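Alright, structures below, take your time with them.
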Structure P
Amino acid sequence: MLFMTVVALYLFRRDDIPLETSSLAVIAILSLGFTLFPFETNGVHLEPGELFYGFGHEALVTVCSLMIIGQGLVTTGALEPIGRYLAKLWKISPMISLLFTLIVAGALSAFVNNTPIVVLLLPILISVALRTQTATSPMLLPVGLATIVGGMTTTIGTSTNLLVVSVAHDMGLPRFGLFDFAFPAVIAACVAILYLWLIAPKLLPERTPSLPDTSPRLFSAYLNINEDSVANGKTIAELIKMTDGQMKVEKLQRSSDKSLMPLPDTIIKAGDRLQVRDYPERLKEFEKVLGAILFSGSHKVDEDHPLRAEKQVLAEVVIIQGSGLVGRTLQQASFAQRYGVSTIALHRGGRAMEIGRSSIGRVPLLTGDILLVQGNPEQMERLKDRQGLLLLDGASELPHTEKAPLALLILLAVIITAALGILPIEISSFCGVLAMLVSGCLNWRQASAALSTQVILIVAASLALGSAMMKTGGADYIAQVFVVFSHDLPPGGVVSALMLLLAILTNIVSNNAAAVIGTPIAVSVANQLGVPAEPFILAVLFGANLSYATPMAYKTNLLVMNAGGYHFSDFMRVGIPLIILMWITLSFLLSWIYL
């Protein structure tokens, strides 16, 4: 099991293997292994079927329910008033506005999945940067990290918290309430917010986001065919072949009042005008290859009459969970036909992918990818109205519907009933999903789009791995080794060392996997030392939340990285000092309060 755990953690951190595939492989290997080689200890047989219980675990039910409720808030625009007031505040005082934005981001993330919070704030911050001609780099990354900091303050703030609390309860320990560890978490969060406000922006170099300006990149023009043109007498298919398949004829105009459908076998005649749309250098290349004359409107394209793209603007579309585009290609989603915009670049990992424009439509999209699209203002408005798409074009208008107050009321009901102990969080959140659907805040398509296959499988795989480690004694063995190496430390030092270990692990592999594997180890360490288990469990919970130093450590890090044009080193530059600061603060607080 120890060897299998190492293999699983290695698979989880591989970029070239989808996390879903790695998770499925871990569950399959574990279940197959315990079927072929039955394991029994103290007369108790480990049933391989128990490894699938993670799919019905209360923690996973709660995580999925809260993801759907968060999608309901985004769909109805329930958070729109907050965004509107933040946008107004930024015009008054940027410094105070950044502090207030950090506080709001952290506070909201304590109760709502932080992806909707980042989705809400990114357009506002980029809008501010465009209007004030300032850099986005001092704003976006600190705000993104603030949502992670805020998420660790309650049991429902992140899926990691829910998993740690649930696994500890499964091991016979009392269940943590919604705010049971809020006191140390809020103190540490205040320290982190001050760091993100005063220090982090100074550590970040100015980065150019993937959308550097709002000038159009594609131009519509006409290729006039005359008697001497190479294209005269050839079919459109032959012309496209002459341009190596690059040219796309949007319209064929024959005489002033007649337009023909540009079919592949249509024969081109002298006097025809081919309407094409592409980059300036490629349009000039088409002109040369076909022996045509390039016109823009009624003027021949030359130095005195350059190409013009009237009413065309650029915007960024961020691929987020719930967009319906994750794992699909633009061709499969009929993106161009549905919205009428042209996709001219695909940014991934903070930089443009080196692929031709004709190949963009065949690339499967990932969460955090950014599409650079071009179209007229009406087409951009249609994109904004599409639920599940995050459009970054400097616009301050956010979606808002009459169902927004109801969605907010449902969220409050879920939180209050769980906080007062009226209902367990898994039941209150599940009922909240039903209320969202029945009230019309969401439909089933939107609810299913909110669910992340990646999250579901990594949680199920982590729970299977943790269960097998506990039942085979792997967790106890690791705990014994950990105690031996830290035997000279007081209990507070052991708590601190355990938190640091989880902080390192969570920035390399999935934070959910780190949390589920670390929780039984923490309980075993506490039992061997003969001290209360609560501070050790919280050390795992807090340590697994310190995912600040790498972009892949947390899903919102990737969104922020692409939108702000950050480099991997920027996360390390800001994240490592923040990890050290939080580790020291939380280690002191846990020892002071619990030991």
Structure Q
Amino acid sequence: MKSTELKSILDRIDHKGYPAYKDTKGKYEFSGYVLSIDHVQGDPFASPSKVSIHISGQQAGFPKHLWQEKEKRIALQDYLLRKFGKGVEKVSFKAKGSGKSGLMTVSRPGQEILERSGCTIEEVTGNLILRMEIGFPANGRTVNSRELEKILFQFLPECVKTTLYYQVLPKEELEAVANLAEEQKYIREQLNKMGLVAFVGNGAILPRESGVSGRPMKDAVRFVSPESMEVTMNLPHYGALKGMGIKKGINLIVGGGYHGKSTLLKALEAGVYNHIAGDGREYVITDDTAMKIRAEDGRSIKNVDISMFIRDLPNGKDTVAFETEDASGSTSQAANMVESMEAGTKVFLIDEDTSATNFMIRDELMQRVVQKEAEPIVPFIDRVEALYQTFGISTILVAGSSGSYFHKADCVIQMNRYEPMDITEFAKEQARVFPLSTKGTASIPELKFKRMVKPDGKLKGEQRIKLKTMGRDSICLNHEVVDVRYVEQLMDSEQLVMLGHLLKYAQTQVFDGKRTLQEVVELLVQMIERQELGKICGGSCLPCNLAMPRRQEIFACINRYRKLKF
């Protein structure tokens, strides 16, 4: 339909009851784009209406080199979403009315560059779709179509015209976005070739401005690699970039309190994602399978083989197929490690402060008082070498109080006033004065992951499962809460929305007791990669607030769904 027909509809329904807005649902041709009104809210106080902008690749005009490669396409989508969002922010609520009248909003990305449903570019055609929400204006509970006309025929066309076409955008910025994406991809590809698990570029800004902000701290100390750990990345556009290369193996980060140990680890955690220019961590790149491991008291564990860490429990509980609804610190951390291995993780990121002490280490005096035969926990220090030798799993550990790991470490980094120093030789020399009382244990047998996933019987057959997310803390399916607050590499609340839809879809379509958890996650990941989000979300109107999680977080989410059976 032509845009003039939309105007006619608005004229006809003005001052009628709010449900009359349903008549506007459909697609309308505007100059240079198609406006699709996908879902109309039931009343002015309900969730806003869902609207999408469709621009053909030819009209948008972006050269193929900016979007044909996946990493560049995701970066361009992110850039356009931020640009459009800034334009919309200026006109949101300029149209007046009751309830959510005049609201105009899009996805609000943080510092990470994530693939989002808010803006998508088709791989073959370059066709662009931008999804947003608009609060259709009302006077009380009656239609105020004059105000909606301002939104759809004045505010929105101006935002589209100034932000979504190649010809109006600064070419140097677009090239810089594509170049950065290409360089970040290049570094990721080089990590394995160079025997590294992470790279931190010189000049990086690691501290954040506050504990609740992802933005870089002003006047922060810029990162400079120790000379002995310095490697050079010959980037396609930047040229030679020097920085700290963290090698595969066992790496220890030490130092005094408030000197930057955890800050470095946090940057490495976030380094599994790419970051925008100006973030300070654009060139902090970590193996994208890396997983933050911590203790998680109270979580449920289903049929997980934790016997490499916990065995011979006094109550006779099976640790080869361990189950509990209320895990301790040590059993939860053991399960988190094994589940991460099941998810294909090749790097453990661990902070001593958020670990179970008895899981990490038993000092000499404790071993003398409580004999090994009376202790069911095989501490991580006894397994860390075998994990690398048998499974190729590296460890980056922040230690502030236990020096025993000096004996095991291949590399020791000391953070001193946010400056890293390679003290490996000195630490090893000092460690020789304090011999390690434990000799480690036998190598770990190869694990086989064959956990079959059965659906939540309570929701079986239900067609309408209510989905709700609470920030970055939890997902709720009907009344069942999945607590993911300690899955610390979930960076965005929109990732939880996507995880919620994946869980909901898997509950009705995938969990059948015949597929292993690995097969389930692989199926879901393939659906995401094939852009079958509409199928996953179960409707023709795709939500505008989805951000793609890693497969590691999909595993973690399913493992924390208490009602599933394995």
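Any read-out appearing in this document is the output of simple, stated calculations on the displayed coordinates, not a laboratory observation. Because the structure is predicted, anything quoted here is derived from the model rather than measured. Cβ atoms are built from the backbone, for glycine too; each structure is taken alone.
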message: So if we calculate mean count of other Cβ atoms within 10 Å over residues 24-31 for every structure here (P, Q), which label has the highest result?
response: P
- prompt: A value of 21 was derived for relative contact order in percent (Cα under 8 Å, 6 or more apart); which structure in P, Q was it taken from?
  reply: P
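Starting from the value 17.2: which structure in P, Q was mean count of other Cβ atoms within 10 Å over residues 416-423 calculated from?
Values: P: 14.6; Q: 17.2.
The correct label is Q.
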task: Consider the structures P, Q: one of them gives 18, 42, 28, 11, 1 for P(r) over Cα pairs in 10 Å bins from 0, in percent, for residues 80-159 alone as calculated from the coordinates. Say which.
output: Q
- prompt: Of structures P, Q, which gives -18000 when helix-only ellipticity at 222 nm (-39500 (n - 2.57) for each DSSP H run of 4 or more, over all residues; to 500) is computed from the coordinates?
  reply: P
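On mean count of other Cβ atoms within 10 Å over residues 200-207, which of the structures labelled P, Q is highest? Let's see the in-between values first.
Values: P: 15.2; Q: 20.9.
Looking at the calculated values, the largest one is Q.
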